[in-house]
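S.K.: Got some structures for you, see below.
Nothing in this text is a laboratory measurement; each read-out follows from the coordinates by a stated rule. If you're wondering where the values come from, they're calculated on a predicted model, not measured in any experiment. Cβ atoms are built from the backbone, for glycine too; each structure is taken alone.
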Structure I
């Protein structure tokens, strides 16, 4: 079988098991077993099938079996497990993905490999003593960590011996932070490929670690991602359920889940931010750079001329409202934890360091051997301190920046490092202040680790070998096991408000609907539900929610206006007019509402009232001329052709659209000035660029032309005249 065929069958088995159709799942498992030709798999399947048949027979023979539920759960677990093993076994021989190639080197090793690595770590770290500074020993530890990372990632089912070996490494008093962090990331990646309860429980052990918050957070992120990938089967594992419930008792657990969920939601904005930087910020910066380059007054200022005040020319330059607004927007996004650095480092991941998969998850370690081996002879201590403390760069980006600085010419490198040295004291205090005020330490670690994951799934050279977790919704609050901790009012409101602000209306609507189910008396919730539906194009649904909100709070101008707009969109001008008039009583001089009221009267063919509203707008607003177009058309429909002619003359002198030219042509046609009508029609055709499109628009107005007294025959003749003129 091909890789696709194997995956398709395996996926169908998962669906059968989710739907609790075990007979169909067993039949599909037969297909996978046939491809492996291993008798042991067939024996296991036969046992499962026979156990299930016996259970069914007892059940429907009326025999009470207190173990039935447990037997059924074990059957499901075993079927899932067999499907996973068959998939891995089948793909090992046909897949060229990095995971299966790496398994040939690492994953098929015996448990003795973990024991060997554990014993080596024990020798190095079991004793209390000074920190290891010897470069060769340090490099040996890094090699062990790398080997451990790949063995954990590639192992499918680990057994007690292997589990104990990994636990012994984690529990060593002096084992490096990097080791435990890499184990957490390797377990997370491994569980994405193949579920193993023992690996999951190891993640829980790491999440309970008392050593460092980085370890706990990495493990918790891994737990959440695993629960997301296997939402149905997790409830079959009582140990996992119990460990999660126990963890939930720790202070701050719900807050941490909420933080992680929000940061994953924020990751949706990363590509948008990168695109904005490329399309909006960089062009503006180039303009500024060009201004400095071309203006000698802004370059090479003598030191005695530099005071505390900025050069007025600079102030004018930086007062660019568009650029300033964009930079302020990016500052706000960074403050809420958005990944604004991704674009900066997209092209800085080609260093050999990043060819090693494990290095994408390596915490930034100032004593890493590679940083010492390629220092290029400059004092790097302040630079490394700055990188370690930086709350805005993830570990992967810190390595990128370090390697990038090394590639600079010597003078440029010295200048940059000198600048770092000069600003380090102030920067350090600023960073500490930011950590204390904007983010606490845990939130910063969450942001940085999720950014590291994002870099890996988006930029790793072999990223196509992995299912990109960031293409999924990652709505952890919908996972059954997590609902007790993430569906409280505060959590749901937090998620919903973010979705709404970022225009993810479908996701926001689902959460507001849940909240509205709990709070039927909240007009604000129904307002927001209505707005989400309106933005999703469900105008009827939006109207119903707005009407409900209006019942709860009849004083909301915003709701009244949106109800009117919905009725207008639904082609119900009479209903819309009622609400526009109601709004007018609250805000008498709102010109946009006056236009809307006029439009409703126009649609109801009450031209006299419509014109009154348009005249009021034109009288009060002498600048925008926003009422000219509806006044001109309303005058035409009211058979006041001279008045319509006068307004279209004004419109034509401004910047007429193709529709303006078409309507001006209709007016001249009704007045009997055929040459002018033909001229305007031809200009409209030219603007539209297609006679067929012009004809379609002309046809829509045909009944209005007939009601103005123009004969059907003259309409036919006019169109043919235009065809001749257009083709010449």
Structure II
């Protein structure tokens, strides 16, 4: 059975990669690098969950053998995910694990309320004893033969930190009595640093256990951390170890948990607070890619065709999924995707749950078809031919993990995260693929090489060590232009930290950076509302404003754009504005019209395209990229293969024979969902059989050389045979 699954995972790669990158591969590889798509599920194998990804990630540490066996029997690579902060861990909480009650390790707020993920599933303040418990649970998965372990969502809420367990950890870590986090900015900062440390310690403890298992058995079980983006965790007031995870021994990478639920969080632009799902997702995926860039780790991008909130309708889910999916495809360095968490709730759910039961609707046929077409196409995203059509490139906005440290009482940072979005959105809305740049990673060799201009503020975040400043100084002196937007008014400038201790006496970390650059005395205004100084071959521009204040004003980005243009001139980079983003990845074209952009005429593409968001897979000769539009296109003019081949399909197609006179394959998909298979062929079919039944529902266009075949999916393999004239 495993032969067929591995073949399925390559079905689109065989015809299309042969067109774009040479001959098809010989044989079928089981290397983890060939795992292109995955999904997570807490359920046993079912027709609704059998979506044909390469990997099935079973969720939870209980009842594993039966679930693992079921998915493996249907040919999946099987891996395991469990929560690191919460889960069905009542045996630990209430004494069954070691005879002791551990409720005092539940995250607790200042009013004494235990923080629940639902019922008696609580968020934990992770002790080393809890780490031992997780190791025991993970061992069940290792014994059952999983190929990788995912420790999901290491999350400590900013509002928490009042349990007896946390107080014990404080005394052990700081060697002093616990301080209520809300009592001062210094106490809040110290509480967040401890929360950050505790989950990093927990994950290292479990990863060490897995590495010892690998040494003992000669296996190579991989370790990943599924985690929200830094931007979302900060926005939702959660502390998580984020960038430091890439430095953990045995950590192979991340799943970037970005989806409608995170990206529809409203943010401020031009004084208007509203959902900007595509633009927010673009920045969220970008910051996640920059967690691993140059580290040797890998990242999966998650998309969710529904979301955790069950009270939206299907058009809402579809529209927002298309926005996040499109945003994820604008990161060409990433080609691995978690295509659906909980596929059973997608293909088996009825929404909205808030409606009367009779008014709840199952997934529309068109959406079910569209999803499976896209799921299969994502296996072919590893493309070498990458071309941008957009505004100025090479611009980054620096972001530190400490964005999560300033989110609570007594002096929380801007509630809308405008100290980051206020710098990023004006650039992104002008068609510039601005990148959130992880401050903790800038010292990695060549990490800053792609950037000509960097934006930085220490309003709402601080450098956790002086190390990034040395790297920024070197980057500027070699020609980079650093734009600093900071009014030096953040209360957290005064926390007891490296810039004001151990012989340093700076009022803000910005002063340390400017001292290292040697520009404290050389900043000049020259009649402009900002200061500028040269430093080596580069320059620094300092605008004495908090970006959040600019974001809160209609037209508040004008000054920032004026400065950005000046920075581009200093960096000898062409300034270019567009009202869209477009990226070519081999035969695919990804495009998005920006919702709050600069106006002007829309970009028009002429040619022959299949929009993979169109369940009919119709040929379109002209594509107009208007504000709010999202496109995931297959460019037919980039496909020159003459033999019959599958271009897109709403089922898995395991090719058995591919010749000029006959094509045969096994097909399988989510039960009872409509299928369309799009094939390129220079001959019309003489006959098409599905199993022993002759199919009559197909059409062939001699003008386009395209054959579309229609039938209904089943969650079991059937043989499709096409004989050509």
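S.K.: Here relative contact order in percent (Cα under 8 Å, 6 or more apart) was calculated and came to 12; which of the structures I, II was it taken from?
M.R.: Numbers: I: 7; II: 12.
Only one of I, II returns 12 for relative contact order in percent (Cα under 8 Å, 6 or more apart), namely II.
S.K.: Tell me which of I, II gives 19.5 when you compute mean count of other Cβ atoms within 10 Å over residues 77-84. Each step should come with its number before you reach the end.
M.R.: Details: I: 19.5; II: 24.8.
Derived from the structure labelled I.
S.K.: Then there is this: Where is mean count of other Cβ atoms within 10 Å over residues 333-340 largest, in which of I, II?
M.R.: Top value of mean count of other Cβ atoms within 10 Å over residues 333-340 goes to structure II.
S.K.: Using semi-axes √(5λ) of the Cα gyration tensor in Å, for residues 37-364 alone as the calculated read-out, with 51, 27, 20 as its value, let me know the right label among I, II.
M.R.: The value was obtained from structure I.
S.K.: Using volume of the Cα convex hull per residue in Å³ as the calculated read-out, with 166 as its value, let me know the right label among I, II.
M.R.: Derived from II, not from the others.
S.K.: For which of I, II does helix-only ellipticity at 222 nm (-39500 (n - 2.57) for each DSSP H run of 4 or more, over all residues; to 500), calculated from the coordinates, equal -8500?
M.R.: Working: I: -22500; II: -8500.
Computing helix-only ellipticity at 222 nm (-39500 (n - 2.57) for each DSSP H run of 4 or more, over all residues; to 500) on every structure in I, II gives -8500 only for II.
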